[in-house]
1. When helix-only ellipticity at 222 nm (-39500 (n - 2.57) for each DSSP H run of 4 or more, over all residues; to 500) is calculated, the result is -4000; to which of the structures I, II, III does this value belong?
2. Tell me which of I, II, III gives 34 when you compute relative contact order in percent (Cα under 8 Å, 6 or more apart).
3. Where does the value 25.7, 86 come from, among I, II, III, when Rg and Dmax of the Cα atoms in Å is the thing being computed?
4. Comparing FRET efficiency 1/(1 + (r/R0)^6) of positions 40 and 56 (r between Cβ atoms, R0 = 30 Å, to 0.05) across I, II, III, which is largest?
Structure I
Amino acid sequence: MKAKLIVEREITHPDIKSIDDFKNLIHLQLSGKINGEEFRRRSRVVGTIGTVIDHPEAWRLVEMGIAEPVDQECIDRVCANKLAKLDRLKVRAERLEVAQATGIAALDATDEQVKEFKADRAKKRAKMEAVGPGA
């Protein structure tokens with residue numbers, strides 16, 4: 001998965017491929033084999049605008065607004081994450097609607113209560129439509 005930086009940003013050094021690489025670098029510093037400046041030089045670099053990051057979590061940089069997707073895999077992941085956020089917001093909005101109408105605390109409304117509320121609301125709308133306007 002690839003994303004291209006759109007702002008200059010300090011990033012993990014490309015030689016750090018795993019958490020174990022980072023732990024080894026920490027061990028070198030704690031054992032006194034390298035100093036703090038050398039640790040920083042080996043662990044971080046400045047990614048200039050246009051730097052392409054190839055990493056399984058590169059989509060997160062796009063989410064943060066500091067990169068743009070380069071490949072379809074990154075685009076798909078960003079879109080999937082945005083859709084998931086919208087789904088969560090929709091559920092929250094439904095729960096808030098139930099809370100406002102019934103007095104149940106918004107986060108305490110169960111899925112069943114949301115369904116019951118929607119069904120009751122649909123029945124009321126159908127009844128009003130059957131009676132007609134102005135009745």
Structure II
Amino acid sequence: MNLQPGGAAPPAGQPPATVPLRVSIVAPSTFRLSRLIAKGITFKVNFSAPCTANFGLLVRAPLARTLGLGRGAVLLDGASAKVSQGGAYAAKTRPKPRFRAKLAKAKRVTAFLAVTCQAEGVTAAARKKVVFSR
């Protein structure tokens with residue numbers, strides 16, 4: 001994850017304002033399946049405050065069984081990162097090698113980009129449905 005330009009710091013002598021923890025995903029809802037397999041996809045994630053973030057690309061159980069990926073819900077790719085300050089980050093995901101050949105045979109794959117952010121006992125989450133097609 002790469003940090004994009006963020007907001008300004010509070011003036012000296014003032015404590016930083018507490019901001020409720022929020023997370024959002026900015027990504028198109030459709031992608032080419034060949035792009036996912038060959039290079040992966042890039043999307044933006046916005047965080048309101050510093051936290052520990054986890055993100056992944058998930059396929060639900062019924063589709064995973066149909067494609068031969070597994071019996072339950074499958075995490076095609078996942079990672080975690082420490083977010084040092086709130087702002088916009090760019091994230092890239094590409095399926096693990098063991099899933100690529102089976103995904104290449106599919107005509108259409110519906111998956112979910114999922115992001116969770118945890119700080120000081122508070123958790124925020126966001127999910128976005130994405131469709132990959134030929």
Structure III
Amino acid sequence: MDFLENVVTRLSKIIDNVKGDYTIQAFPSQAVVMDNLTAKSVEGYQVVIYCQKKQVVQRFRKWYIPDCHMNKYRVFSVPSETAPVELKEACELDVCIDQLFPNTPNDFVQKEVVIGAYLERLLNSLRKEPMAA
């Protein structure tokens with residue numbers, strides 16, 4: 001298995017060298033569209049999770065590599081004032097996630113998956129520091 005891993009690693013490095021350097025540029029957007037999801041707790045506070053789709057283009061410096069158009073999703077959350085301090089600190093997490101399923105045309109499914117990934121990261125950060133009762 002080590003031999004196969006070495007071959008794949010070296011092949012990946014060769015492909016990266018052939019592609020060369022690149023820059024990522026955002027498309028100028030006509031309107032900023034942000035979807036949100038509101039989570040309410042039994043204690044009375046709530047957290048609003050926002051998801052914004054950004055279209056970007058990856059431009060390679062080498063002329064023989066075509067530009068690559070991608071979607072990225074910015075996800076962040078805003079807790080209410082009555083939320084516990086630990087939750088407020090965890091909600092400072094602001095991430096940009098690449099499109100996970102590039103062949104899925106349904107934007108709703110993409111955002112659902114990205115918000116789910118964000119929630120996993122949020123939960124992991126909350127598990128590291130236990131919440132006070």
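Nothing in this text is a laboratory measurement; each read-out follows from the coordinates by a stated rule. Nothing here was measured: the structure is a model prediction, and the numbers come from that model. Cβ atoms are built from the backbone, for glycine too; each structure is taken alone.
1. Clearly, the read-out refers to II.
2. II
3. It traces back to I.
4. Working: I: 0.75; II: 1.00; III: 0.35.
Once FRET efficiency 1/(1 + (r/R0)^6) of positions 40 and 56 (r between Cβ atoms, R0 = 30 Å, to 0.05) is tallied for I, II, III, the winner is II.
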